[in-house]
Structures are given as structure tokens and as C-alpha cells.
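Read-outs throughout are calculated quantities, based only on the coordinates presented, and are distinct from any laboratory measurement. Bear in mind the structure is a predicted one, so any value in this text is a computation, not a measurement. Cβ atoms are built from the backbone, for glycine too; each structure is taken alone.
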Structure I
Amino acid sequence: MAAERLLDQGIGVDIFDAMPSLGRKFLMAGKSGLNLTHNEPADAFRERFGAARENLEPALTNFDATAIRNWAEALGVETFVGSSGRVFPTNFKAAPLLRAWLHKLRAAGAQIHVRHKWTGWSDDGALLFDTPESQVRHESAATILALGGGSWPELGSDGSWIPVLEAQGITTAPLLPANCGFDVSWSEHFRERFAGEPVKSVILSFGEKRVEGEFVVTAGGVEGSAIYTMSAVLRDALAAGRDDPLRLDLAPDRSLERLTADLAKPRGKRSMANHLRRVTGLTGVKAGLLREMAHAEMLTSPEQTATLIKSLPLHLDAPRPLEEVISSAGGVGFDGLDPGYMLTTRPGVFCAGEMLDWEAPTGGYLLSACFATARAAGNAAAQWLESARE
């Protein structure tokens, strides 16, 4: 995106990538349907970026969801808005869009260099790259770094740039897992019975954060959309040493009072499991979670059982490792960048995308901010080059 902005203004561009081909993480993002952006109102959209909103807002405003859809259409890729507000290509695939994009860049004169891993600068300011053959140096009038975060390192974003920048006195925040699952110490019985089962129609709450949706029980914990939406606050709480649990409302369509009254009905000769199923509708993995998290003696009174169903404590052990999560938090701090994302300590060097210190939930927000910050950096680099010539 940054290269496109420079090429549109007649500025020659070399694109370097450590991998054998470009856009590998972009293709992975489209593996289950390329979610380009989200069609929700602008203010709600920007609120998804939390503490980084102020620093991202100008870029997000200048290249919003409508602009992204128009850009894709100009490349010959039609999009549509799904029922959840997410925006996808009509064929859901990333590859056709990437092919059209790279064809446009090459036609505009972009020089593409693959298997070039950036390792820093030489003493005289040239860019240094490791290649399969040798170390290569390249002189540039301006540089845009879009080196990714720390998730999916096998696709190229391995965070190896952090010590390179820190050696130059550039402050970075540690890369942390975002949009991640969490480890839970399940019993062997629960793991064998329910690993892989989706838990649908639940409300998750932690502190003031509350999310309605679904998640999946895994052999080692929990993952899925509702968990990912909560992951930032859960990760930070665990890092701070807090041990208060995530709370699950297993029956969001029933009030505590109704559940209590239903459970107080005589159960006759029915077992407690059958009574629960009959009067509350809890079956399968939801009933399993209740039994896993609550001792049998905690389920003897209607009031206590109803309270647990509406607020079941789930203790999380740790977030999943950085290399297997959807995205990462941390990176280059905005206090070391000017409004065009140029490093204040290294004029002419700009940063964009996931290597900046922001995070957002899934739903099109991640790609949107990568597009928008890269476009902003490309525009700022063009302006900087113009001013340098004057």
C-alpha cells in the first residue's frame, strides 16, 4: 500500500521481502475468507483500537471502509457486506486480489526483491539485507518499514527487527499475543469428552468488559471469536498477576430469578443431570462446563446452581504462545513517531502496519489499520522526499 502511494506520485520504489514471495500473511488472512474491513459506523469502528485510537484516527479516516472497498473494486475485485457487517471479496479469496495488486505495482515500475531479509543499516546509512547468496546493501532516499508483528513467524513476521531498532535507540514495547486463546487446566475426563466442542450463545464477562458470542473448547483451553474479543484484558490481567476468573453466563436468555424458580421445581426420581437438562436446557458441553467448574455440593440448592449457571468462574492459566496467535500487540511506540509515522530519531525512515504498537479485534480491523497506516506512511514519505529536494 505504501509503495502504491509513492508510485502513484511518480516516485520509484524497491520492495524487499524476506520470504520467497510477497504477501504470505495476507494470503493466510484470507484462508477462511478475506475479511478486508468492517462496515460499522466510523466512531464505533475507531473505538475498536482502544488506546491507539488517537494515533490511528487520521489514517483510518483518510482510508476508511468505503475507500478500501473502492480500492479493491479498482483492482477488479468486488466486495460485499456480510450479515455481521464484515466486508469480504465476493469470492472470499485473497489470491486474486494480491495477484491484481502486484501486477499493478510491477506495471507502475516497482522493483521487487524476494529472499531479502533486512538486518539494519551500514555505517554510512545504506540498508543491509541477508540473501541466500550474500549480504546486499541498498541505498534509498526514504525507507518504509512494514515488518509485521510476531504472530505466524513462519510467514515472515518474526519480530527479529526489534533488536535492530533498539540498537539505534528506538523504543519498542514487547510483542505480546493478541486475538489469542488461553490455556485452561481441564480434567482428563472433560478434555476427552469435549475438546473441539463449540460453546454457543454465551456471555463472557471480566471486570467491565462483556461480550456475547461463542467460543470453542480445545484440548488445552479455550479459543474462538468471543475469547479473542476479550483477549487483551484477559492477557493484561494475567500479566499483572490477577487471578479473578473469566465469568460465563451459560443461559443468557434466562434471568437468574427464572432459573432459580425452574431449578426449585421437584425433580422426583430424576438425576441432577437430567433435572438440569429438563428445566434449564443445559446439555452437552455447557452442562459439562458446569460440572467441571463446580463441585457436586455446589449444585445442591436451586439458588446456588442458578448463580453458577449465570456466572460460572473459568480460571485461565496463560495466553497461547505468540507464534500461534492471530495477531500481536506491542512494537514501535507512537511517541517515537511523527504524525506521518516517521521515526523522530531517524529522519526519512517510516513505520507502518502491525509493527506499530496497536492492537484490535478480528473483524476487518487488523487489515484496515495495516492498509491505512501504510498509505499514510507512503504519503508522508512522498512529502518528505519533496521537501528534501527543495
Structure II
Amino acid sequence: MKLDALYSELTLKTNAKLALVVLDGLGDIATLGQGEMTPLEAAHTPNLDALVAGGAAQGRMIPVAPGITPGSGPGHLALFGYDPLEFQVGRGVIEALGLGLELKAGDVAARANFCTLDAAGLVTDRRAGRIATEVCEELCALLAKKIKKVGDVEVIIEAGKEHRFVVIFRGKGLEGPLTSSDPNREGLPIATAKPEDPKSVGQKKTAKAVADFYKVALPLLAKHPKANGFLLRGIAHQPEIPSFEERYKLRPACLAVYPMYKGLAQLVGMTKIEGPQTIAEQFQRYLAEYDNYDFFFIHFKYTDKAGEDGNFEAKKRAIEDFDAALPILLEKRPDVLAITGDHSTPCSLMGHSWHPQPVMLTSAYSGSDKLDRFTETGANLGSLGVFEAKFLLRYMQANAKMFDKFGA
């Protein structure tokens, strides 16, 4: 019997409330330059500390596989209990769904970043200085007005947050995935998006549409001082994924601000709760929706942003801001609460990394690791040990007494 089938067979429907709270990119590494502390260790977190003192299990999670650096998509799918090696989803699909766009059969979606190019066409800033969302909207409106089609392929452009936007290619015979046009570091030119399967006719057609789109779009952006280029990632079509409710017997809801995370939640059938823009507002909305759902996914972005900027103090402050809002959530404490990250984003690396992220799980049955705080160092000593992130939901179900006994 496959493991997922076993879990399904043992799963019981209960009235338990579960909450998964994700501080994006939470994990970090201690370096000599920061007093051998991580931002989580350096942050003042009295509310997290009180949770730990009240009884919690801690550990570290491997998002995909040892040594593999995950993107946000695989990182979150693993947290939702889906093996990221089995369910591979293009970032463009996730972003498009998060923006509320409808994907039709055969559509190929790409997640895009405005970027800055020098006179030689080399990327000098992959995020165009994180331009304001209003600037992104203006540039996307310009591109959408001027570019309706490339050949026989319709082009749909939708602005996201800050420097991010989505491009959907719609037409007959299109197929993904393609390689990224993002060189992944500054000092290199925009890469050519190529078929991942050189024999695929559909991927070749999509690659030509992407190349044609670049030819007409880049001249329209050429005079902008910051956002004079763009990079495409996650160029793919939407796969089939079993629903979260079917898999776990839980009615799930998502409270996220950024489109990508809404898209990830929607992909597995979570209800997107729109409106809240701050973590305090997200927690307030959780209180209001408490009786309507069994499972809440609550996403906090700003730890990851600070890590990618290499800003230790900003990451520390983001953790403290989160901690300050935490008592709102605890006004209606869920039966099972897990607090973690989708991956690590060490400030010293200024990007995602392979380091296992810390996780804290608390319930009436979690036991106590008798630790003082929630930190990477403490998590190394916790009873959960080091495990694959795809099993976190199963630990949460177990703590909610949602599993029948296996065997005699």
C-alpha cells in the first residue's frame, strides 16, 4: 500500500481546528558578523516564547531533499503535504491563479519580474529596485495596450505586487514547461527560454511565442530608468492536483497578501480570503472566519524579503512585528498550531537556501521539548528532529487525533 493511501484510509473527520502559519524564508544561519546569531535568535519574541513555554515540539524540515534549494512553489506544496517532486507546478501558474486569472486548457503562464538592464543588455538588478506597485501597473497597462498577440498567440498581461507581473500565452498547440529567461544573477544577459523537452512541438511553439514577445516588449520599456527589461520564470501549464479537502478531510482557507501564495492555496482548493494587508489584519480575519473553516494557511512575506535583501535588522524586525500581532491569533487558539517557514533565506546568502527551516508545533498532545524559545538552535534539539516538510500536515493531523490506529 502506498503511504498516501494508508493516510487516507486512517483519516478520521473531527471538529478540530488547525492553523499553519508560514513566515516566508524564516530559516537563517548564524554568522560571525552578526554575533553568531540568526535573526530569529536575535529577535525579541515574548509571545512565541510564551507559546514554547506552554508546551511545544520543535524540529527542522527539509523542503525537498537534502542539499536542494527550493523555490516558493515546491516549499509551500511540501508544507501542504504534497510531494514537491511528484507535483511540480510552474510559478507562472501559481501567480496567475493568485491574481484571480482564469487559466484555460492549453494556456501557458509565466511569472515575470521587471528588471534593470545596462547599455550592453546585462541585468544589473533582477527586481528593478522593487519598483512601486503603481509603476508596475502603469508598465503592464502599456504592454497590454500595445501587445495583444504575437503571431497567432494571444498575450494576457496582469500586474502583481511591486516588480512582479504575469504573462499568459493563449493559443492552439502551446505547451510547457520552458526554461527560465532569468539568469538568476546580475551581470548576465536575459537568457533564452527554451523547451525542457527538445522534442516537444508544443514547447517549441511556446518558446517562439516568448521570443516574439520579447522582441516587441523590450523596445517599449527601453527608456524607463529602472524597469527597462523583464525576466520570465515558471513558464508552464496547469497540472492536475488532488484537492486539499479530499486529501485531509479539512475545509481549508488561505489568508495571504501576495498573489503567488494565494495561487498556491487555490491550486489545492483552498478558499482565498481577500482583503487583509497586514499580519494583524490577517489574524483578525482568522478570528472572524474561525467557525467557517477547519484549516487556516496564514502567510507572512516580509521575513523572506529582508533575507533576500541581505538585511539582518529588517528580518529581525519583521519577526518582531509578527510576534507583536500573534496574541490576536491566540484569542481563538486552534487545536493544532504550526509555525514555520517554507524554506530558509539566509541574509548572508541573499536568497533561498538548502538549510532546513525551523518548525514549532503545539497542541494538547504535542508534548513539551522544555525549551525556552523558538530558534534554529532550539529546533536542532527538538523532539520532531529533522524530517521532510511533506509530513508536517500529517503531524498536524496526528496532533488533532485525526488518525485511526494502524493494524491490530
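Once FRET efficiency 1/(1 + (r/R0)^6) of positions 16 and 256 (r between Cβ atoms, R0 = 41 Å, to 0.05) is evaluated on every structure in I, II, the highest one turns out to be II. From which structure (I, II) was Rg and Dmax of the Cα atoms in Å, for residues 160-215 alone calculated, if the value obtained is 12.4, 37? The structure behind it is II. Check the numbers for relative contact order in percent (Cα under 8 Å, 6 or more apart) across I, II and tell me which is largest. Comparing I, II by relative contact order in percent (Cα under 8 Å, 6 or more apart), the maximum is at II.
A value of 48, 21, 18 was computed for semi-axes √(5λ) of the Cα gyration tensor in Å; which of I, II is the source structure? Going through each structure in turn, the value belongs to I. Assign the value 0.30, calculated as FRET efficiency 1/(1 + (r/R0)^6) of positions 272 and 320 (r between Cβ atoms, R0 = 30 Å, to 0.05), to the correct structure from I, II. Going label by label, the one that fits is I.
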